[in-house]
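We did not get these values from a lab; they are worked out from the coordinates using the rules stated. Source: prediction; values computed, not measured. Cβ atoms are built from the backbone, for glycine too; each structure is taken alone.
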Structure I
Amino acid sequence: MNLLVDVSAGQSVTDALRGLGHDVVFVRDHDPKMPDVDILAWAVREQRLVITMDKDFGELVYRSGAAHAGVLLLRLEAARTAEKVAVVTDLVARFGDQLPGRFAVYQDGRLRIR
């Protein structure tokens, strides 16, 4: 799966997904201050699902109508790194075929895919 991990999701999530054989790029490796609109454009160019904890992506997609290749928004603000890694790897394994091109939100143990 082609993934783009936002700075907010972290290096550990990036490393775990790479370890599972996914094609993953990490925003921090390119420009840690890259604007969200540029992240979405990059993801569209390379057909990558954005994994983020930044709620601003919802604003961009739904209010501004920004194009996207799929967004997985994690609402795990109080989660420790190990929990984030476990949640993301599980979601990608179980729902990876449903996420590209869709906007998905994970919160309180539930995944909503639009």
Structure II
Amino acid sequence: MAESVGADQKMKGALAYLLGPVTGILLLLTEKKSEYIRFHSMQSTLLGVAIFLFYIVLAIVPILGPVVAVILTPGVSLVVFILWILLMWKAYTGERYKLPYIGNIAEKQLEKFK
């Protein structure tokens, strides 16, 4: 079922990514009608949690050591920043851009709430 996406929905879709899981969860709790906004909110929440867990693993895995973590962290942070901008732009332009793996999980989670 295709959904017509208005300017307000596009803006809220982009805002879902603004503060990661924080804005994602807030919009999930407040938005009950728009599947577009709910999808971007769920994807933002799942992505934010995945990134947080990745940084935790990067910091505590003794095999990597602090030197590798220091080398990897700036590169990972740059990729995360670029992804953040891309996802906000895609949502703002009305595209329901689905990340590999995380996008599928977001859709499955949203199906549970229908």
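I have 15.5, 50 for Rg and Dmax of the Cα atoms in Å, calculated from one of the structures I, II. Which structure is it? Mind showing how you got there, number by number?
Values: I: 12.5, 35; II: 15.5, 50.
It must be structure II, since only it matches.
Of the structures labelled I, II, one was used to calculate relative contact order in percent (Cα under 8 Å, 6 or more apart), giving 33. Name it.
On the way: I: 26; II: 33.
Here the read-out was taken from II.
Which structure, out of I, II, was distance in nm of label points 7 Å out along Cα→Cβ at positions 38 and 70 calculated from, if the result is 2.5? Write down the numbers at each step before the final one.
Values: I: 2.5; II: 4.8.
Value 2.5 for distance in nm of label points 7 Å out along Cα→Cβ at positions 38 and 70 corresponds to I out of I, II.
Thinking of I, II, which structure, once helix-only ellipticity at 222 nm (-39500 (n - 2.57) for each DSSP H run of 4 or more, over all residues; to 500) is computed, gives back -24500?
II
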